[in-house]
Structure 1
Amino acid sequence: MLKQTVQRLGGCISASRRNGDVHMKWKKHLFGNWVRSMSSKPQSNDNRSTSYSVPKERVECVVIGAGVVGIAVARALALKGRKVLVVESAPTFGTGTSSRSSEVIHAGIYYPANSFKAIFCVRGRDMLYEYCSQHDIPHKQIGKLIVATRSSEIPKLCDILDRGIQNGVDGLKMVDGVDAMKIEPELQCMKAILSPVTGIVDSHSLMLSLVGEAENHGATFTYNSTVIGGHVEGNDICVHVTETDRLKEWKGTSILHPELLLSSKLIVNSTGLSAPALANRFRGLKSGVVPPSYYARGCYFTLSNTKVSPFRHLIYPIPEDGGIGVHVTIDLNGQVKFGPNVEWIDSVDDISSFQNKFDYSVNPNRAERFYPEIRKYYPNLKDGSLEPGYSGIRPKLSGPSQLPADFVIQGEEIHGIPGLINLFGIESPGLTSSMAIAEFICTRFVG
């Protein structure tokens, strides 16, 4: 039962408010899957109102979204003794952007000095390595080479090195092409930056550990439950929740009413791709504070017909518009992946974004564009050796030909709603930055 679930939060609830018009019985609560039957008097045909009152529960902290950042925030709040409920629309955690990345622990090289991306990546990298070591999370500090394959790229490479040094990244050094090719014999380049602190991590094992630790400290995760909006009520925020399955049946011809209200003094919108759409559905938010959103799909191809990886380090070209180039990553099983590219795609409607109904297909014909890009630094790549892997979509705040945008973390001073924290544009290096973002939220907004 839902009430039992919320009571696990330590009694920080109010009794459900019901009237004679509706009888609600929560039949089952299994791992956060809310299922119930509802009988009520016939409803009015006027979709602007309902003929029943919506049950309401009070929770100390609500985190919306169980990607790696939302999970890290929930864990950090739980470790501070807060009672936390995590609401996730999918059947389990980490099914969106968090499960479709390169799984790289970034060093913090590319980002403007003093930006959130620079600060959180450097801090988060150190926190992540320490956490993985302490909790036996599979990871490896394998290092990275950022390569210039043409003389015209060398000035950009020098700028990247300077920026990384400004950001406090340890161990960076410029190496000549000859030395870089001694490190990686299959590589072709004129110069390269060696970053020894870059690594890889098993992101699922990481998220599983963070979820377990959060739950061990009292956090509750509920799945198949979608937040579709919210409003301010006195000194609290009320978020509107419905079953995800109900959204699948909704045809868009009527107003979508919530099935549950959660009242809280702290709400963290960590919904990734749908964060701007959700924020725009919070009544009381100041006009114009939600940044425009853009979506960039990135496809990965895997290297087939090889038993041994041609590289021991990650290999990155000079960054391109919208991303950091089609690069070489190696997972912990030794599988070599190339990607991601940048494909700007149209957004979807709000409800579809809440359900992650983006197109994640990988067209095999896109490999034709990968081969010439990869061969700039890996000339021995054989025809027919690339197979479609997977794709991910980045929640970006800057569009084509625009300068890359920083992470945006909005509190009351920006949007005007006490206790609401919006996280926008948490793309790469979001995985690396996750624990640092959580630390920042707890320090800045919780104390």
Structure 2
Amino acid sequence: MKLYIDWNVLNGIKNGRFEELEKIIRQSEKFIIIYSTSHISDIASSYSDDKVNTEIQSDLEFLSEITQDLCIFNNGKDIVIQHNEPFHLFENEIDSKNLMNDFSFDKIFSSISNNDKDTELIDPIKTSLKSFPLDNIFKDAFENPQSADFMNVMFPGLKENPTMEGFFDSMGKMLENINEKEGYKDLKNPFKNLNINQGKLNDPNNNPFEVLKETYIKLGVESPLEKDYMDEKHAPKWFNDLSSAYINLDMHGFYSDKVKVTDKEKNTFKNTTQDAFHTAFASSCDIYITNDKKNYQKAKAVYQKKDIFTHVLKPEEFIKFYHENIEKKDFTTSWNKFTDALRLGNFYDVTGNPNNFYHVHFSNFYYFGYFNRIYIFNSDTDKNSYTLMFGKELPTNCLGVFYKEIKEMVKIIVDYLGTDNNDRGYFDESEIDENNHWCGRVWDFKESRYRLVQDKRYFQFYYHFSIAEKDQ
């Protein structure tokens, strides 16, 4: 089972808080903990060239140890999970941060002019672009009373210098304002004019997306939160959709983040952006653990809107969830849980056809430590022959299943049923063929059969049995 844990919680574990939580998540046979480049950004936020950063070294060592360097990140086009040392990513983060400091037209060209020969080639291009005028759409926006204030906030200084040089210089000032100063407040200001009912918006009984949709309908325009993010050049659509929805909620005032920069604290647009990325990255995992109240609310709202199958839990909620649904996972407990669900009628008829029996049970309980769905259906050719199938609803943006995730599940089943027909027992990675496929297990008994199989990235446990007509 994959866990994604925000840095506040991980840092708390590192410093001796959340003792019970740490004891639970460090069960490597049950959990895989994944970190992301947003964790690196969180740690790097306290970095300074003017001091010894011993705490950062300690943070990176802890992150490396507890995640075994398993990282999810954007490689420029896709979201991938690979082993990657946090120290390497931290160096990249600092290099990027230095590149963006004092970002301007001149800095762009100085960064690509490494020698006199380069300068000779680049200077004519630089001179030509420097005074190149921008499209009139910018001029019109600055002159329009409805958009002028917003444009001055977004592009400071561009009105006075509407050229390519002015554009890049204003971009640098804008990035500094929102990521290093309190400029994000100014970006939020136009949304205050929408007269959104903040009490209604933040009411836990309401869907914030519906509240905002109603607000925009009254204004006679379509809500920007109802539009999908279409750009897929630098990240998958799902990642951009989740990040965009999260930031939009914050900008409209839904559990909006505090914006404040002092000598003791720094909360800017960058914090909100990284929390949006955390939320998007976490959708590839089974559970997202966060103790940031505002991130918790926005993540839950976004997941509900986008139909994301990832549990968002506070530390204390995860502990309770673990004890109720994950801790006791032996064969007998799982089978008894199944019979209880069957007895209580917690199965749903999928087809509605009395001649075709096909029922499904959805559960928060992880049967045999892995499965959370149960299907019962009869054979097309023999209506007295039934199949019980345990399956798993994977995280919506699952990037694959590690064989480590099924190892304990196989052990639980083998401990109860014994070795299979081919005298195979516990999972062994040597059984995986060149197509990354696992051979599975088959157990035949007198009147029934059990099968444990892999179907691409899905693993299923089958129980085949027959029912005499008099027993139906």
Structure 3
Amino acid sequence: MKNFYLLALFVILSSCNEKKLTDKVQQSSHQGTIYAIKNVNIIPMTKKNKVIKNATIVIENNKILSINNSIPNNSITIDGADKWLISGLIDMHVHNLSNGSFSKGYPTRGATLSFDTQNQMTPYIANGVTTVFELSGRIGHFKQRDEIGSGDAIGPRIAIAAVIDGKGNEIVATTPLEGRQSVRNAKGLGYRFIKVYTWLNQDTFKAIIDEAKKQDMKVVGHIPKAFEGEPSENFFIPHFGLIAHAEELSKQTNNFNYEKAKEFAQLAKENNTWLIPNLTNMVWIIKQAKSLESIKNLTTLKYVHPLMQNKWLTSNRYNKNATQELIDFFQKQANFHKMIVKAFKEAGVPMLVGTDAGISGIVRGFSIHDELKLLVEAGFTNEEALTSATRLGAEWLEINDKIGTVEAGKFADLILLDENPLEDISNTRKISGVFVNGKWIDKNKIDTMLSNVETWNDNNKKKFQWKNRNEL
């Protein structure tokens, strides 16, 4: 125990030193760079959200300096005529690859399989995703975040949750005492969020959430199978702040009707539990269960690491044991998820955009536009969908003083669009350029970055075969 606290102290001190260094590097990399976007229509994503037409916005270093104020003489001008500016998008449910090994190691061996951070982050940036919530946190994800913070890679801001499960994950807890200690350990290692998972027993689930509250750590996650068949109020416990999928609710009932959806919504409202609908997830489960042609014909597959491309095509768990009966059940769940969205909206429960990016069929970055479209089809207005992908995500992460809206003083995470997303949500795909922490990346640069990822992936397909993963 003494050694653990020494390790935790070292991590905390190192983290503080790294933060100071990162801040210095970020300030240095942006020092003296000033951009002015002229004649642009700003959708601020504030609560009033009144569009500011033909505006001028000035970005200095990595922050928004002003809106409709004077333009410094040394500014780099960007023509925003007939374009639309929104806050960078937030994907609240992602799974990024991190360095590791599939084979059993030995005490002095490091990771044998490494993933290029830039290649992983480029699809996010290309699609205007400037913040992500990593829901399968590993130590390697902190390294990725540091690379982005130091300027070694261009990528989104990353919040990271430690996963605690009853079996099968890196952190396992089977008793309340183990659950509480796991939360304290995670905090000591630098995690700010806890994700509860499927195989926890009820008492451990409750203890983890209670301890997280004591440690000032927010909780997201699954509803454990241990609650199946029990009254719904049993798992809506205080400080369980965010459900990771609508699927977690459909797993808790056989009554796929609107009355049940309204029951879930009322309990969530009373408990202040928000929801990530994650409609994309079930859509892609159904597609793959029906046929792998959906993966083969995926136009964005070329931006997925070749190891994962091969896994999705040769070891696809959704397709392997699919039957028509199972596909029909998945479709019933998908239909029920739309009812859940409608019920939660009517009850006034906040919902956030998250896509399960990185899971089979769900391509990082590109998936957020699919999710926005599905939410609109399920009853969101275009503005509500955008709000769920910007301001509300920032609020839940408690960084809404830094990102989520287009306001002076906030970080310059912005998307310049060719057409108005308030008129058609698919216009979020029509990206002219992106500001990532004050760094301007225009469409030509975006295309070049994506091309680099595609080329690397194509050149390394033979090396990364899922059946040979233990040899990597």
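Points worth noting:
- Distance in nm of label points 7 Å out along Cα→Cβ at positions 399 and 415 from the coordinates reads 2.2; which among 1, 2, 3: 1
- Given 7.2 for distance in nm of label points 7 Å out along Cα→Cβ at positions 143 and 359, calculated: source structure among 1, 2, 3: 2
- Structure from which 3.4 was derived, distance in nm of label points 7 Å out along Cα→Cβ at positions 63 and 223, options 1, 2, 3: 2
- If P(r) over Cα pairs in 10 Å bins from 0, in percent is computed and equals 4, 21, 30, 23, 13, 7, 2, 0, 0, the structure in 1, 2, 3: 1
- Source structure (of 1, 2, 3) for semi-axes √(5λ) of the Cα gyration tensor in Å, for residues 175-342 alone, computed value 34, 20, 16: 2
A short reminder: the numbers here are calculations on the coordinates, not readings from a lab. Source: prediction; values computed, not measured. Cβ atoms are built from the backbone, for glycine too; each structure is taken alone.
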